[in-house]
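See the structures that follow.
Rule-based calculations on the coordinates, nothing more; no lab input. Remember, it's a predicted structure, so these values are computed and weren't measured experimentally. Cβ atoms are built from the backbone, for glycine too; each structure is taken alone.
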Structure P
Amino acid sequence: MNSKRKGLHIAAYSLILLFALLLLSHMGRVGVYTEKGLGVILHKVIPSVFPYLVLSGLLYRTGLAQRLGRLFGRPFRKIFRLPMAAFPAVLLGVLCGFPVGAKCAVEMYMQGFCTKKEAERIAAFTNFCGPPFILGAVGVGIFSNIGLGWLIFLCQTAVSLLFGFFYRRPKKGEVKERGTLVAGKIPSCSFKDFSSAIADATVQMVKIAGFVLFFAVTVGLMTEPFGAFFAKHTLWEGFLIGIFEISSGISAIQEGALGAFLSCTLIVGFSGVSVFMQVSSLMRDAGLSMKGYLLAHLICPPVSALLACLFAGLLGIF
């Protein structure tokens, strides 16, 4: 066993032992954080994710995505050098947020609408936070100003699309060849497509709920010893929690000043380790790499945060 692999094993074992220690030392609080996590899943995660997982499956299984791509995707293909059938994937990814963009990319790849590299590119820049969460939880919930939510969403969307424009643009000949190949592969629509789309979305929803619940409990137990400090520093609490789980992190922030605005924008852009693992479970099942996704979520959040703060300053909001 080489030193690098040995180091990874030691780190993994240490995290497992830490998790076991947290569970054993705070047994009475596990139920409290589990209940909170289930509340987040029932009232926030399922309504904002499950219907769109079903929709993404239906779009690509029935061939509707490719037909829509033929109608609206020509400018899109020239800008992003992706198959026209990717147009609905990018649109749904921007409007619905994670992990719908990844689900669409996986569906495209599995149905033969794009290459492996194209699917990885699509997943990289279409898996940021969607407008319902940004406008509601951040704009209204934290700042009581939906305009700030729109500012964060528009800056995030602009930066992510720019990333998609510059990230690994293939040669023109490759896109034309692939576009011609995909153009003739429109599947027929059947009742089986509806039932399989719902069944697959349900399986993915259970996986996503599991990740959310795990991180809700883990982060809650990790922050338990620092309750007195975080009571006076909710900004730090929210930022640190947001690194792991976005919903809990945003909910913990109570200060509505520029620092909170910057923290919220960074948290929303990075999306947290929980979302990373949700997307990873989708991508891994299809044999797709997460390198592009990770690169996008390291580059785009600080750029969009600085851009949002700049516009907020120019508009005299802070």
Structure Q
Amino acid sequence: MTDHKLTRRSVLASAASLPIAAAASSPALAAAEMLGVAMPQFKRMKLGSFEVTTLLAGTRTVPEPQSIFGMNVTPDEFAEVSAANMIPTDKAQFYFTPTVVNTGSELILFDTGLNGAGTTAALQAAGYTAEQIDKVVITHMHGDHIGGLMTDGAPTFGNASYMTGAVEFDAWEMSGNEGFENNVRPLAEKTTMLDDGGSVASGVTAMAAFGHTPGHMTYMLESDGQQLVLGADFANHYVWSLAYPDWEVKFDRDKAAAAATRRQLLGMMAADKVPFIGYHMPFPAIGFVETRGDGFEYVPASYQFVMS
């Protein structure tokens, strides 16, 4: 019998020969296929005894964001702020995020996206069907919030009742707006009008946040001592709206009132440490607010709403 001494040199030599042997005996491996950018369609969270689910009903890239945000500042200032926050100045990503609240007795949908298909697909991914929705609450009448109310001329959420702000409904009722006529008016007889402080359900309260539109509403959720604001469009960008609440936004009907509303709500959230869901915030669209200088900073939620 021959003794074989294992040395460091022999181990290294053997290891070096392995790739050559493998290459000689195995066919070449093809590169993995590029799959493209992917995002989740929903995020479910706990708020006390409620379950809150944000739905990604759509997303799109929009060019020339200063044509929308910061209309009252110079291009140099807009570019400086954007660069400091590592976001481009020539385009921005928009998100459209309806929210489902399960109170334990009702399933309530807030806003309906650009169309029924995107919202129902996200609902299905989250484990719900359109038929399960008990109430649909519309925060305001812009097309990306009411566009999913009807599908092919019929209500998308066939078993639901509807709620919206009275001031908002009245402002749009005589406007002749095509989106309102096609999506909202057919449901008017099933729609309950809400005033500031009105109740959607136990623990779900309307809060006037006028400016973006004449009767824009936000909603306070409260369950087991925990609070969360459904902010809709009171602030539409995590930097350009929060850090600079006085920057004018193209889609704000009353720009001064909208800026005042932003400051009021952001100040409350920062002081009371109340998180919010923003319809156009980066998905999953939930975060906290901190005061920073003359403005505010968006702090995305991490695991605060996952733990039991």
Structure R
Amino acid sequence: MATNASPFARWGFLAALDYEVWPAEKVADTLAAQGYGAVEWTLAHFDPRRMSAGELDSVISMSRTRGLEVSEIAVQQDLVCADPDELTARVDLTVATARAASASGVDLVNVLTGPNRWEDSHVDVGAGMAEGRAWSLMLDAYERMLDGLAQVGAKAALEPCWGGLAHDFHSTGVMLRRFGKHPAFAINFDPSHFALARDDLAFVIAELAPYIRHVHIKDVAGRPGLEGRDFIFPLIGEGLVAWDEVFQALDAAGFRGFMSVEFESYRYYRNILKSDPAKASELSMEQLRALEDLLPEGLK
């Protein structure tokens, strides 16, 4: 595969899709050859439940050997859970993942509040559980998680996400009021979720600026509801996100971190790309190269 190096070194790719069944070395080789400067690993390749400390460290060192920084580890556990033992296990997994990553110089894990409505086991808040109880369970678990991460020198980058308790600017405010001063609290800014809620993206970025440590590049089209029925995450540039405004606001906020593609155009992936993750990341890099024209000088 020919190298297509991007002059912007902080583009990354979240190694989900069918990359999760590829060997980590093959994923890293592919992304590096396509011009990416970073990779965001998931539990498929970085899981302390089934991997030794040495194996976990080797994933990060191997990535760097191939010219890729590890921008964060996506853990994304659902913290709206009525089973106390299961909820504790999810908190412990997040802390263990952060501990292993931090030991290798990666101090950021990507997290959600839940419920993760794309998972069959998710709680239907309002019908299956009162909203107040859902928030109470999640906030307690989130505090325990943050305390654990602080002890290992890591941060939890919260991604406000469709369907979750924290999913737009106003619901994220609950998290800010509760945890904004916690040393382990951070934000993974994914503009698609805020755009879906019709939030003012420039305003949201300005308000969240002190906490934004990582950015996802993802677009959205439709209205709040169920993914695939009411909205989709289309190819970058086809949706509601005004990328020029996003980049200008990130620049003004002083953000200089990694921006990682989270490819979730699932029907296009299956029907057109034939579930080939290398084609998804290659196509995404073409779109990123086009977006580079919109990057302010300070963000480059």
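With distance in nm of label points 7 Å out along Cα→Cβ at positions 114 and 282 derived from the coordinates and found to be 3.9, which of P, Q, R does the value describe? Computed on structure R. Determine which structure produced the value -24500 for helix-only ellipticity at 222 nm (-39500 (n - 2.57) for each DSSP H run of 4 or more, over all residues; to 500), calculated from the coordinates; the candidates are P, Q, R. Only one of P, Q, R returns -24500 for helix-only ellipticity at 222 nm (-39500 (n - 2.57) for each DSSP H run of 4 or more, over all residues; to 500), namely P. Among candidates P, Q, R, the computation of mean count of other Cβ atoms within 10 Å over residues 154-161 that gave 17.2 used structure Q. A value of 6, 22, 17, 14, 12, 11, 8, 7, 4, 1 for P(r) over Cα pairs in 5 Å bins from 0, in percent, for residues 34-73 alone, calculated from one of P, Q, R, originates in structure P.
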